[in-house]
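What follows is a set of structures to go through.
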Structure P
Amino acid sequence: MGYCGLRCNEGGKIRGATSEIGKLSWYHDPLPTNCVGDWVCPGGSGAGYPKYAHCQGPERGYQNLAVFFQACSFNCLFCQNWSFMEQATKPRTRTVEELVAAVDERTSCICFFGGDPVPQAPFSLKAAKLAREKAKGRILRICWETNGSMHPAVLDKMVAIALESGGNLKFDLKAWDENLHIALTGVSNRRTLENFARAGQRVRERPVPPLLIASTLLIPGYIDAEEVRRLARFIASIDRDIPYSLLAFHPHFHMADLPLTPRRLAERCLQAAREEGLNRVRLGNVHLLI
């Protein structure tokens with residue numbers, strides 16, 4: 001199942017973590033934030049107003065509860081949040097009640113990320129349920145930012161909550177070629193692609209705001225226009241309106257010796273994705289392009 005950064009049972013679950021207790025941290029992030037989906041989600045764009053957004057535009061004055069899980073089912077050489085691994089021997093344990101208590105009247109969305117939510121999925125699902133009950137009658141979107149390696153039954157539960165609340169699932173599609181994906185992450189991408197297609201079957205149930213969002217990090221020397229083209233072709237085969245963000249790379253972790261993403265590479269990747277028929281593609285982290 002991959003590497004958790006913490007001691008795991010077979011299947012990638014964190015030892016000592018349950019639906020009631022997790023190894024995580026959180027903070028309030030003022031909206032609009034630098035979320036992968038901010039350009040199409042209610043908090044950044046006002047999509048889904050008035051049912052899922054407080055205003056027709058960025059939700060200034062409101063906040064996202066960003067929940068960082070200190071574990072991951074992948075071991076990416078380019079991990080941008082690798083510092084959680086240094087704290088793996090003594091992570092802070094928190095209860096689901098503590099997390100839900102952090103949801104106040106200015107919190108309009110919760111995003112589970114990390115690391116990755118997958119190894120502690122029961123905790124995120126329980127927290128989402130309790131938070132929605134606490135905020136009954138008002139806007140509280142639930143989102144997951146993930147590598148997509150969860151069991152399909154867990155995915156279905158996440159999709160149901162995201163659909164009902166106006167939230168989304170943000171899949172990080174790291175590579176199309178399986179061998180390249182294994183080299184970069186230590187894990188096959190078969191489950192991720194299968195789960196993306198599974199979630200994609202439900203995007204038409206709520207077109208606005210989008211249920212499913214994809215992103216790919218443009219790593220110089222590894223993720224090129226051809227990799228992006230094949231990923232974009234796959235996404236378009238599911239639904240051409242699925243938003244796709246191409247993200248500029250910043251050197252991190254075991255790939256700290258690589259350069260930033262060249263602008264010419266980013267532009268070629270953007271063109272390739274559009275040529276495959278996707279209607280909503282954008283470049284993110286453009287300030288990092290060289």
Structure Q
Amino acid sequence: MGSARAIYVECLVRGSLDEVWRLTQTPELHQRWDARFSEITYCPRDDETRPQRFLYVTRIGAGLRIAGEGETVASSSPGGARASALRFWSDDPKSLIRAGSGYWKYEPVESGVRFLTRYDYQVRFGALGRFVDRFAFRPLMGWATAWSFDRLRLWIEHGVAPELSMQRTLTHAAARLTLAFIWIYQGVVPKLLYPEFSGELETLRRLGWFPGAENLALTAVGLGEVGVGLVTLAAWRWRAALVLQIVALVVLGASAAASDPRLFARQFNPATLNAAMVALAACALWNSAQLPSAANCRRSPSEERE
């Protein structure tokens with residue numbers, strides 16, 4: 001369906017097939033863990049042999065929502081595996097997706113259930129729609145599917161409710177992004193761009209640690225802080241980076257207090273700044289355990305599966 005590659009996600013869930021089936025085939029439970037949907041509603045049906053019709057809604061912010069509908073058919077095999085095929089479409093003019101189809105498969109394995117999906121769709125808005133889909137929307141949909149699958153896995157394996165997973169994810173992201181911003185800002189603005197105006201250079205001269213080489217030393221410190229900020233962003237799931245930052249901030253604050261206590265009388269001083277940064281690092285660290293991650297899912301089928 002189109003020239004773009006179909007979206008594929010596979011996740012190993014260490015749980016029972018019945019539990020995975022229940023949490024994925026019950027609309028009010030499905031919508032709790034799947035970030036792609038805000039509401040899923042099954043339509044009444046009189047004939048159990050006919051496909052199950054459903055309605056879905058995705059809220060995209062600012063009070064806007066995208067609505068669509070579809071139908072699904074479940075099946076099972078003698079070996080215990082199950083599958084659910086589906087078609088979906090949307091007449092909502094705000095929806096990039098016009099229509100699509102795919103399947104979910106549930107394959108029992110020794111360690112649990114191999115839960116996988118593959119789906120593809122057609123888009124609106126001609127060449128512009130295809131461009132946006134290929135370079136932005138489709139990668140986002142693939143990531144959201146994988147992230148949601150891992151959120152489901154955490155719910156089954158560790159009892160982490162989807163709402164708690166989202167809360168931890170947002171808290172961790174806010175703390176880590178703010179921490180990275182502070183490191184980068186403190187490295188660039190007062191040390192690299194305005195060392196004289198900020199008083200950083202005069203402070204370093206007064207300390208007497210680098211006589212005659214204060215400018216070079218301050219540049220190195222500024223670049224180092226920028227590097228810490230970039231590592232905080234790049235090593236998103238590296239918890240040790242947060243621990244090291246907490247230790248470094250405590251040591252730097254104690255060193256500043258021992259070398260020049262007058263620094264702590266300023267309006268924005270090492271005590272307040274370092275305490276805030278330690279709190280942010282601790283908040284990010286506490287919320288980094290058992291976070292859902294798209295990286296925990298396979299994003300392409302193995303050769304034998306192909």
Structure R
Amino acid sequence: MKPTLLLAAFCLTAPIVYADDLLPPITQGQRVATCGHSFHVFTYKQVDEIAKSAGLEHQLVGLSTIGGSTVQKHWDVPEEKSAVKQVLKTGKVDVLTLSPIWLPDDAIEQFVKLGIEHNPALRITVQEYWMPNDEYNPVYPLDTRKKVDHNATDIGKLRDATMRYAKDIEDYVQGINQRLGKQSVFIVPVGMAAVTLREKIVKGEAPGLKTQAELFRDNWGHALPPLQILSSYCHFAVIYRHSPVGLPVPNAFKALKDMSDDDKAKLNKLLQEIAWDTVTHHSLTGMMKPVAAK
């Protein structure tokens with residue numbers, strides 16, 4: 001008999017995944033460095049809190065934060081001013097998390113090469129984030145003045161756009177791994193998880209959340225606590241191959257003043273389930289056991 005079935009929440013064509021198809025969790029605390037912008041850097045401390053609530057000795061070892069940044073902007077920081085470059089050169093980093101603004105961004109591969117040179121076992125994650133302005137318009141800089149009504153967004157069209165973007169991320173990451181000759185770069189599919197959460201909100205299935213706009217603090221998509229925590233659960237799941245389901249309500253939920261404790265607990269569980277389901281059904285998150293050659 002097959003073990004526990006994990007249901008796909010984000011794609012009708014997603015493969016059926018069983019618990020025995022997954023690699024075992026990582027039980028040793030990871031040393032994590034991060035380069036990112038405001039759609040990503042909050043995960044640095046939130047994942048630390050989540051990991052420690054799971055009994056893991058997580059370590060924060062280097063942070064580069066630049067608003068509105070491509071990965072190239074982090075790479076362009078001189079080494080003497082870059083905490084991330086310095087710690088990568090020590091070889092004492094297990095995971096480096098990156099978040100481009102769209103793609104391509106050649107500096108991703110430059111960070112990969114630097115990190116792998118000093119620690120061949122280094123894992124690098126690339127965040128596939130939610131659509132700024134609810135559309136796939138891969139230009140830089142972003143249009144931050146566009147007026148967007150998140151509640152009027154067609155979720156079907158948003159999912160299609162997110163899947164196009166996800167495919168571009170996948171192709172880019174697979175190219176890096178092919179050139180390396182191994183899988184060192186992984187994807188954190190936050191954007192797909194965010195679409196699933198928005199679908200739940202529209203259906204009235206997200207405790208404490210009535211509108212999609214409650215995920216954002218502005219038109220173009222800066223995340224409020226529910227979306228931030230969803231993203232951080234996705235990152236935690238990829239970093240540790242560990243389900244977040246059952247972990248306590250995080251401190252970020254304290255900002256949700258108009259939500260009852262009961263709804264916070266139920267929403268927290270929903271975010272955990274969406275994150276785990278999304279991550280376990282993505283082929284480039286590093287969750288799946290390698291398929292034996294026939």
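Computed from the coordinates by the stated procedures, all read-outs in this text should not be read as laboratory data. As the structure is a prediction and not an experimental result, all values here were calculated from the model.
Taking Rg/Rh (Cα atoms, Kirkwood Rh), for residues 82-201 alone as the quantity of interest, name the structure among P, Q, R where it is greatest. Intermediate values should be presented prior to the final figure.
Working: P: 1.00; Q: 1.19; R: 1.04.
Comparing P, Q, R, the top value of Rg/Rh (Cα atoms, Kirkwood Rh), for residues 82-201 alone belongs to Q.
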At a computed -15000 (helix-only ellipticity at 222 nm (-39500 (n - 2.57) for each DSSP H run of 4 or more, over all residues; to 500)), which of P, Q, R: Q
Read-out Cα extents along the principal axes in Å, for residues 114-153 alone, computed value 47, 20, 12, structure in P, Q, R: R
